[in-house]
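J.: Scrolling down, you'll hit the structures one after another.
No value in this document is a laboratory result; all are computed from the given coordinates. In this text the structure is predicted, and so the values were computed from the model without any measurement. Cβ atoms are built from the backbone, for glycine too; each structure is taken alone.
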Structure I
Amino acid sequence: MLFRNYTICYEIIRSLTNSNKVPIIPSLGLKIRWISSLKVVWKKDTRLDEAIEQDKRYKLCARVVKEVLNEPGQVIPLRYLEKRRERLRLTFKAKSFVEMNPSLFEIYYDRIKPKSEPVQFLRPTPRLRAFLDEEQRIYAENEPLIVSKLCRLLMMAKDKVISADKLVHVKRDFGFPNDFLVKLIQKYPNYFRLTGLPEEGQSFLELVDWNPDFAKSTIERRAEEETLKTGVRVRPNFDVKLPSGFFLRKEMKEWTRDWLEQDYISPYEDASHLDQASKEMEKRTVGVVHELLSLSLLKRVPVPILGKFCDEFRFSNAFSSVFTRHSGIFYLSLKGGIKTAVLREAYKDDQLGERDPLLAIKDKFLSLLEEGWQERKDKLKLQREQVQRDREILLASKSKEPEERLCD
């Protein structure tokens, strides 16, 4: 990793810094800049990019399914879906999508208006209906996990409050069901309270009671497990792993070493007393982002989505720089034209290590898709074989025709 500016460890900076003045090293005549202002060269990680690319087709199918299920009666005229292709990022015709995914929808004819001509409609297949029932079962089975995740998000937030709209926006990233706000608030009034004006789109979810069992980060729990296993007290800290071929320059190694030696700051601790530009706040910011990614389904979240929570989690406007500055902890993927923050320790090459129990929903959906894709392949294969047989029969019949005699 390359730096464009001279770096020096925080211990030296702290001894030279006086109030808000920028210190100068007399022997070198150089101004010392905080590490947060340094430019870091980004390096591509092909394996982690592949992990994101693998979900491309799955996400497209999930978007289209969501679009249809949100319609009245969960049916939609095919031509209406065609008009929404650009918004759904469909690169081919809607009918082609249906034919390519026979396990999702079936086409039938109905009238849009009582006296209009029948047109093609889409509706979920019985197999998709069965998947939706299974999805609800998995959500119910993992409800304690969902509740703990939602509590932890609120416990890390300033004033223990988060906009309801923002939570709805990230429900897929953390594995929350569609009706989580209505269902969980009613079922767990000891944890959650909805405040504000929902009818005006200004509602907020507030934490009612602090559960100390939830107030331990992934890093703290890992340290406790290591302590119990080894009998030696393990200090909570980040797991820094650089991919093969990724090197740090000497000054960055020294800074990383010094930074890791600082005390870990739990994302569940009150950070209101920390200065936004302090090294402690950077340590806390990295801890919060690490915990957010740990709570997410795929241990990765698009940076623009994380950016929506700058106020709630006390992120600075330049918070995204931590992903490149701490490249042994995070990876910043540019795949798909969007920046995605990935937790390195959660992946081995392009595969997740420990899997969130709620990923069972994704696995079921992928199995449903693959079943349909295989059916289509088999159907196309039979069609090709039939065409080949018809061709052979035609050639054989021509070869048996008597030759026409020109003269007797």
Structure II
Amino acid sequence: MRLYRIGLFTDTYLPGPNGVATSVYLLKRELRRMGHEAWVLAPEMPDADPREEGVVRVPSVPYPFFENQRLAMPSSRYLPTEFEIFHTHTPLFIGIWGARLAYRHRLPHVSTFHTHLEKYAHYIPGVATLNKYVGIMQKVCQAFYNRADVVIAPTEPVKRLAESYEIEREIKVIPTGIDTDLLEAAPDPASPWPSGKRRLLHVGRLGKEKSVDVVIRALAEIRHHVDAHLALVGMGPEQQELARLARQLGVEECLTFVGPVPYEKIGGYYRMAELFLFASETETQGLVIWEAQAVGLPVVAVGAGGTLQGVDDGRSGYLVPPGDYQAMAAQALRLLQDENLRQRFSQGARRFADQRTARRVAEQIVAVYDEASRLVQVEPRRLTLPFPRFPQSGLTGPR
């Protein structure tokens, strides 16, 4: 196996609570365990661990319209080594920086299509309207990902989405890895569920695109039959609106906003819960539902996008139509009211999630690096695209 010096370029990283940050962290860790010299280049964040091995923090400023998001100011003086592989994870400032460096030095560029960007257009003033009429988000994705040598998609639906954007590069389907050992090793938290209540859990950003209101409406239906309590792990701009909805539905006392939880501690909440509810229609991979199942937590989720392949329907959980809180409640009750069934689904969840260990995924990605290294030798350079220009000081920086 050839060992590489790899740059993982991302505009979102831990302690940011999202699937892209988690997937980049796990990939970096596994690549280093395999002997590669892997580095994450990510925006500086106030709560970031300055001692994390293999991470370079690029100066950044807050983005006012999206909490925990930073706008980075890349410069080649922050590069820790001369990379042989550029792996971009976001088509934003740091991702564009990585793409430009790969192009400039005629080196392999691999890019992972993590996110359905159109679903996040409302966080950029004016872009949602612009996207509606001229498809600006599709044009950005097309320009960025066609610059790569190989594109990675986490699921088949995401591959089809990329193809619909007229991304013409080869697209490999490789799921995001999960770390079962870390989830199992997480400490038990103080329980957010009152004693004697059935323990429901949702993990994710509290934003419109996550459809957490559907989960709360399902909770109200569930409580007509079962004394259940819902814990919401995560934060986001919709928290006050969701609290208002809970009051209107009369379930305010049956819901706990836990807030953000560090990745190394999230496993404790999965283990303590009895059922995981998830209603997002915008997922490209549904990483949290895989994490839940990895520790034996059955799932009831909306069957859309990446979640369609994230649940073994009828064995590890149930899939329901988008927005259908009544169907979500009905399937949740099937599991809550039949403990033998719930235990069978718990075992099925572990078996299903076992196929996505972080090490297996990293090995598949290294094979893509090998392929990109061959392609860059035989294919012509990409056309120059109108991306922002960054300093031209070369690859070598402080070590």
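J.: If you rank structures I, II by distance in nm of label points 7 Å out along Cα→Cβ at positions 59 and 243, which sits at the top with the largest value? Please list the in-between numbers first.
T.: Numbers: I: 1.7; II: 3.7.
Structure II comes out on top.
J.: Thinking of I, II, which structure, once Cα Rg over 2.2 N^0.38 Å is computed, gives back 0.99?
T.: Details: I: 1.32; II: 0.99.
So the calculation was done on II.
J.: Supply the structure label, taken from I, II, corresponding to helix-only ellipticity at 222 nm (-39500 (n - 2.57) for each DSSP H run of 4 or more, over all residues; to 500) with the calculated value -14000. Please report the intermediate quantities before stating the final value.
T.: Values: I: -14000; II: -11000.
Only one of I, II returns -14000 for helix-only ellipticity at 222 nm (-39500 (n - 2.57) for each DSSP H run of 4 or more, over all residues; to 500), namely I.
J.: Right, another one. Out of I, II, which one gives 3.4 for distance in nm of label points 7 Å out along Cα→Cβ at positions 43 and 331 as computed from the coordinates? Walk me through the intermediate numbers first.
T.: Numbers: I: 1.2; II: 3.4.
Derived from II, not from the others.
J.: With distance in nm of label points 7 Å out along Cα→Cβ at positions 235 and 307 computed per structure, which member of I, II shows the largest figure?
T.: Details: I: 3.5; II: 2.4.
Once distance in nm of label points 7 Å out along Cα→Cβ at positions 235 and 307 is tallied for I, II, the winner is I.
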